[in-house]
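Read through the structures below before going on.
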Structure 1
């Protein structure tokens, strides 16, 4: 529990401006909350929370007494209107999800939209995020990624949704229930192919686990071992370049290398673009990469 000196340190020396504050909270380990997040939760007039029990545990752990109200996916428009009324009256409202960063796979964006439309001040306090933590632990490409949230629970709809993502040139991130994970991996291996992937489980908690392998091997593991325990994030690699695409890229590199040995950059690009029929922008970008410019 925090000491009295810790409680004094949470006092905000500068008054918090009226508005809506999106506060990230721990996804498992209570020590992951930021000092600024604790300051804000202490200074707000009310905390709107997705799961009052989860938020109560966090606030009790840090000795925070701010009143709590419910705001979640089943909240009525009247509940949103009540929060907007608080903002109109100049109150300071913190919005938290049951774990992690608000608005990521939760309905808080509707409240943010309405608050912005109303002219209220909206700010965010960064912090824990399960999709991002799973991504950086996966060992898969992180320069481009797509967070798809939860897939449809029914097999046919799930496979159709995955098919729509199959050609996306980005690492894919999904939430999934442990119970559905084995069958979900069957559908992923069938629809996306045998790509590298990772299953991140119980992130930041005592039994944190990241299992990295190809989708086929992960499918076989969970088929035999059964559904795991705890919260799960699936991370799947982008599609590999096809043999035709790889050959095209190798040919382009060879043409550019030869042309750049004789011509200036712009002249080489113009010549290779004319010879290959590829867009000049594509050829120019590859030439810059080859020359290190």
Structure 2
């Protein structure tokens, strides 16, 4: 890879710059990009003028499957490319779909129109876990997180994984998913409960990472643990201090593309006021062997 590569922030992230105004994002060797991603976990490509459609095409080089998101709006009817700016509020650090067993390996973001504010945030769950106190570590090793959902539509559930055409023939698949329990309601919707650890093993290098949706947009607030207990105030304060210490930000430029390891890094967003912001995403499971 002959492009200029620099460290991105204080952690392992990398930023790759285009060498000229005509360079195409598809010029990269797949093998070189894979090794860069595995070692860094966050790779920002800048100066390549990437469009949302090109993001999808580029991601296909490294992905085995795509994961849908029924909460977001599709871009120009392109499957699995979604607009992320329906609202302009700040979003706390979280892993994508960490509230469910359908967590993608990677998140891809592409900026079409940047504005003042709205920086995308990311934080390394490996570093957070290393810095966490023994007492707090033990709490999260002893207790798992709980996420409850009511009235889940079957069509929405099918966005996350390949299921059968009817609710009955998808039940054997759901029954095998670790941590997931569900009930089929009279109106054919589902009531679901998902139990998971806040500490996961990273997809690459098998490291412990505090990478979860404890404080994400669909978190259950303070009553987050499986046993119904609350997050102690002192633990919440410690976690916030760690988030503040390790949070990095992407100040978007038009045409930027970033890929993020969703098994290691949490991400979020700062508030913005300008509704012209256009950032798009796609979610994939990777095939990097």
Structure 3
């Protein structure tokens, strides 16, 4: 009887010992050196693909194709999703003519009620026809006015191409969008023009003083001061509002609204406004936003 009890006790001890060893082995396989979780070890392929497709949609207006998705996924995973690898992926997507085409379309949707290149072409052809008639009838006033209008429309048409080629900067890009026939037709009258330009460029309404100074300047009534700059014509006004600090603050808001669907905080504006006003590198700001965890989702 004692022999049987002893044998049972030995079996129980062995079972407990084996169970403990198994538990310890499993635990050892999950021990992380320094008790630090490896970065991004919980990121799923679905999350990575969602991030890549979001970049493609925002930059090119479409999702990545199968090859693009594989290449971008490998680039990010092999580099452990670092900011540098994200920058490389985004730069690759942005370094295409399609990106600038989409930037034109997005800007037109907000500023010009989605006027297309075909709309611009049609207006140019119409203006040329009327201008020719004006020359034939010796209506020099109309002919000269149309010459100015045609020049602005032709510049608007090639805005994205010239920005792509780095022949114009982001200031000139926006100047052309608010200094043309279509913008005047959408925002008829000096007051509406001024209010619309403040909203489109600065995401706010002008103060009473700003409105008064701006309208007087646009109408060419006298020399007026706006944002510490003097001007006495509509051209002067447009140049001022596309080269002031408010313009760069507005660009930051535009980027955050377009790519993060929210307004930037005061801290975020202060972080980028000086840099943007010096470099005028709007594309770098877009990439900075797209590299963030907030945008990527991980």
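Taking distance in nm of label points 7 Å out along Cα→Cβ at positions 151 and 207 as the criterion, the top structure among 1, 2, 3 is 2, with the largest value.
Can you tell which of 1, 2, 3 yields 43, 29, 26 when Cα extents along the principal axes in Å, for residues 95-182 alone is derived from it? Only structure 1 yields this read-out. Among the shown structures 1, 2, 3, from which was the value -6000 of helix-only ellipticity at 222 nm (-39500 (n - 2.57) for each DSSP H run of 4 or more, over all residues; to 500) calculated? Of the options listed, only 2 reproduces it.
For semi-axes √(5λ) of the Cα gyration tensor in Å, the calculated result is 30, 24, 18, so let me know which of 1, 2, 3 that is. Going through each structure in turn, the value belongs to 2.
No value in this document is a laboratory result; all are computed from the given coordinates. As the structure is a computational prediction, the values presented were derived from the model and not from experiment. Cβ atoms are built from the backbone, for glycine too; each structure is taken alone.
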